[in-house]
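A.B. asks: Pasting the structures in now, so scroll down.
Derivation of every value follows stated rules applied to the coordinates shown; laboratory data play no part. This is a predicted model, so every value here is computed, not measured. Cβ atoms are built from the backbone, for glycine too; each structure is taken alone.
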Structure P
Amino acid sequence: MNNDEILTIERTVRHEIDKINGSRFIADAAPATDESACLAFVGTIKLREPGATHHCWAYRLSDGRERSSDDGEPGGAAGPPILRRIQGAELYNTVVVVTRYYGGTNLGIGGLIRAYGGAAAEVLKLASIITRPIMSEWELQYPYELSSPITHVLATFGAATVESEYGAQVRVVAAVRAGSAVEFVDAILEATAGAVTAQPVTKIS
């Protein structure tokens with residue numbers, strides 16, 4: 001990953017592998033930009049497959065966060081193998097859930113690692129891989145009379161307005177490519193003689 005772009009999957013994809021000693025394994029993968037979106041996708045799969053024995057999952061985000069869950073399987077036998085497949089594909093902002101319906105025969109640690117990792121690998125092979133820019137969000141607060149120069153800088157950097165409020169001052173949350181964030185803030189401050197408050201947005205999940 002460079003400082004400006006990542007590889008991720010374009011859309012949600014689902015795949016069921018052949019039964020292993022009677023157990024069904026269904027893998028689902030989706031793009032997700034933050035932890036809340038990842039966990040929401042896990043919840044969606046649980047609702048779709050309420051009778052399943054396990055819903056094991058992993059995600060990897062562009063901000064460096066990674067997480068996995070064995071969901072009741074032996075420690076390290078399910079979530080980490082899924083995560084390793086995401087890592088091996090060099091994907092970010094991606095979540096994978098592997099659902100298991102127990103078939104009556106224990107697979108052992110090695111068998112579980114192969115089953116969960118294999119299911120994750122297969123669903124990622126079916127996914128369309130795309131390149132997306134990494135975006136950085138900045139909160140800007142400024143008096144109304146500075147709206148014109150700020151609008152010009154936003155347009156110059158192709159920044160998208162995520163939120164806006166109009167009270168005693170204008171408050172805008174703008175998203176800009178992460179690799180251009182420093183230059184963006186410098187341009188904002190230069191265009192307004194430092195009269196703007198610019199703070200990075202920290203997302204709490």
Structure Q
Amino acid sequence: MTKIISPSLLSADFGNLKAACEMINASEAEWLHIDVMDGVFVPNISFGFPVMEAVKKYCTKPLDVHLMIVHPEKYVKRFAEAGAKILTFHYETVENPLEMIDLIKAEGIKVGITINPDVPVSLLEPYIDKVDLVLLMTVFAGYGGQKFIEDSYFRIDELKEMIVRKNAHCVIEVDGGVNMQNASKLFEHGVNVLVAGSAVFNTANPLETIHNMLKT
């Protein structure tokens with residue numbers, strides 16, 4: 001089974017993003033997760049294109065970009081040009097998810113779809129055989145450092161059953177409250193990609209933490 005750690009840049013030291021990128025490059029993390037927030041769909045504001053372009057210069061790992069913005073369809077090309085290798089949008093932010101999926105695929109990058117914890121997993125069924133990745137939020141999008149929502153395991157199981165039943169090939173990613181205490185259980189439930197922010201960047205040895213998460 002694919003097991004990937006995608007550390008969230010949101011928890012890095014913004015005063016030294018180059019060092020954060022170099023740590024990721026040296027680590028066993030396969031992706032770098034970038035949360036893009038607009039202050040409209042979610043209350044906070046985070047990275048824009050200049051920061052992404054700077055990160056792209058230093059990071060050799062694929063940029064796993066999670067859009068928490070309204071009207072994401074307007075910015076697909078810009079994010080692809082800024083270095084996104086995976087572009088994930090919220091189901092809640094578009095009128096026609098299939099159009100958004102096609103827009104992202106047209107840029108030659110991987111496409112992901114995501115939902116907040118209060119959105120039924122069943123709504124994703126028409127799309128899971130058309131995307132590369134499904135991101136289940138295990139906290140509500142827009143804030144770092146939230147506690148993992150324990151009911152998420154049932155949602156993961158429901159999604160996994162749906163993927164198997166439809167013979168889809170997308171990977172499952174989770175984001176929110178991921179740490180050393182739940183990493184093993186998440187992998188056991190069929191999650192492929194763990195987004196970890198403070199659990200990586202706030203430890204004394206992030207390289208070792210990433211290694212240990214993968215070996216749980």
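A.B. asks: Using Cα Rg over 2.2 N^0.38 Å, single out the structure from P, Q with the greatest value.
C.D. replies: Structure P gives the largest value of Cα Rg over 2.2 N^0.38 Å among P, Q.
A.B. asks: Mean count of other Cβ atoms within 10 Å over residues 53-60 computed as 24.5: which structure among P, Q?
C.D. replies: P
A.B. asks: I have 0.30 for FRET efficiency 1/(1 + (r/R0)^6) of positions 5 and 197 (r between Cβ atoms, R0 = 25 Å, to 0.05), calculated from one of the structures P, Q. Which structure is it?
C.D. replies: P
A.B. asks: If semi-axes √(5λ) of the Cα gyration tensor in Å, for residues 85-124 alone is calculated from each of P, Q, which structure is the one that comes out at 19, 11, 7?
C.D. replies: Label of the originating structure: Q.
A.B. asks: As an exercise: FRET efficiency 1/(1 + (r/R0)^6) of positions 21 and 37 (r between Cβ atoms, R0 = 25 Å, to 0.05), calculated from one structure in P, Q, equals 0.15. Which structure is it?
C.D. replies: Label of the source structure: P.
A.B. asks: Hey, FRET efficiency 1/(1 + (r/R0)^6) of positions 13 and 189 (r between Cβ atoms, R0 = 41 Å, to 0.05) derived from one of P, Q reads 0.80; which structure?
C.D. replies: For FRET efficiency 1/(1 + (r/R0)^6) of positions 13 and 189 (r between Cβ atoms, R0 = 41 Å, to 0.05), the value 0.80 is produced by structure Q.
A.B. asks: Given 71, 21, 17 as the derived value for Cα extents along the principal axes in Å, for residues 93-148 alone, which of the supplied structures P, Q does it correspond to?
C.D. replies: Label of the source structure: P.
A.B. asks: Sticking with this structure for a sec: Using distance in nm of label points 7 Å out along Cα→Cβ at positions 61 and 101 for the comparison, can you identify which of P, Q gives the largest number?
C.D. replies: P
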